[in-house]
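Undergrad: The data blocks that follow each hold one structure.
What follows is calculated from the coordinates using simple rules that are stated; it is not laboratory data. Keep in mind that this is a model prediction, so the values were computed, not measured. Cβ atoms are built from the backbone, for glycine too; each structure is taken alone.
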Structure I
Amino acid sequence: MDKGLIENSFKNILRSLNENGNVNNEVIEETPKRMADLYEDIFSGLKKNPLNVLKRTFLIEVENSNIIIEKNIYFHSICEHHLLPFFGELAIGYIPNGKIVGFGDIVKVVEILSKRPQLQERLVDEIATTIFQGLKCKGVCVFMEAEHLCMTMRGVKQKGAKIITVSSKGIFENIENRKEFLTLIRG
């Protein structure tokens, strides 16, 4: 990531906003640098491979149909259409194939993939695919609910509207298995 290019771009944006002199230069003097630092952080997932997080697994003996669910995982990302945040919670369920992973590692996968310019529809599928491939599990299902500031702050201005997306892999592609997962997470 070229932080200097980002910083210069924000200097130009601020100059264009300050045509009438109504933006205090002293207050915004360091803003381009802060924005470059911010972009480095919020897009840090671009430099990481989420599959690497799932390399350390634990062998277990469980019944073939036991489902492991982690829910109420908070995430935030940046919509690539308007570069505005979207955020919410998600739930992930998977059926192991003899291996499990630490719950924190599942959250790390979410963090890496959400720290990229994203579409919610792609993000939910990338999370499911990464866990499915990384754990070689029998199936995975991801349920995501998010609020998009591009819908809240501009356009239709629908405060509190939520978008729900679901991605299923393996045995969760079967509608009955997916229904069981959705029932369990809604508790």
Structure II
Amino acid sequence: MTLTFQRAAATDVPAIVALVESAYRGDVSRVGWTTEADLLDGQRTDAAAVADILRAPGGTVLLARADGALMACCQLERRPPSEAYFGMFAVRPGEQGQGVGRQVLAHAERIARDEWAATTMVMTVLAQRSELIAWYERRGYRRTGEQRPFPYGDERYGIPQRPDLVFDVLAKPLTRPV
């Protein structure tokens, strides 16, 4: 699948929210393999949170389209001095497993490395998502040993279905191609 990439604008917020929700929550998310529906109910994000990302200095949402249709998105954030954060990664559930995610991740890494001079990409992934962590590890990410607590009690991040949710921090050095 040939993807075109662009940075999101404020007018893209509703489409981004719909895509992210479809990839992570509810029955529609079960079409793909990245669902969190067994771990969390409620929302994954909302329009205010996405708009905040777009307004933040050093923050953006990267959109991937095929034939004009939104297929995937991810959050990128510059973090001084030389780090980039990758998050809110969503691929349309029916398109998962077809290489879209690999293309988006690779493009995000190029932006962080070549445009922002980042030397490391970091992310947080629910530790209970072993298949997703394995996917990132096959792409060069490693667990740092750091964990961050899940924000229990803040329904903006979802309604936990179990008491042991925690985020693993993953990182990858961004090296220039030879």
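Undergrad: Suppose distance in nm of label points 7 Å out along Cα→Cβ at positions 3 and 123 works out to 2.4; of I, II, which structure was it derived from? If you can, show how the numbers build up before the last one.
TA: On the way: I: 2.4; II: 1.0.
Source structure for this number: I.
Undergrad: Which one of I, II has FRET efficiency 1/(1 + (r/R0)^6) of positions 11 and 91 (r between Cβ atoms, R0 = 41 Å, to 0.05), as calculated from the coordinates, equal to 0.45? Present the calculation step by step, with values, prior to reporting the outcome.
TA: Working: I: 0.45; II: 1.00.
It traces back to I.
Undergrad: I have -12000 for helix-only ellipticity at 222 nm (-39500 (n - 2.57) for each DSSP H run of 4 or more, over all residues; to 500), calculated from one of the structures I, II. Which structure is it?
TA: I
Undergrad: Given 45, 40, 32 as the derived value for Cα extents along the principal axes in Å, which of the supplied structures I, II does it correspond to?
TA: Details: I: 68, 36, 20; II: 45, 40, 32.
It must be structure II, since only it matches.
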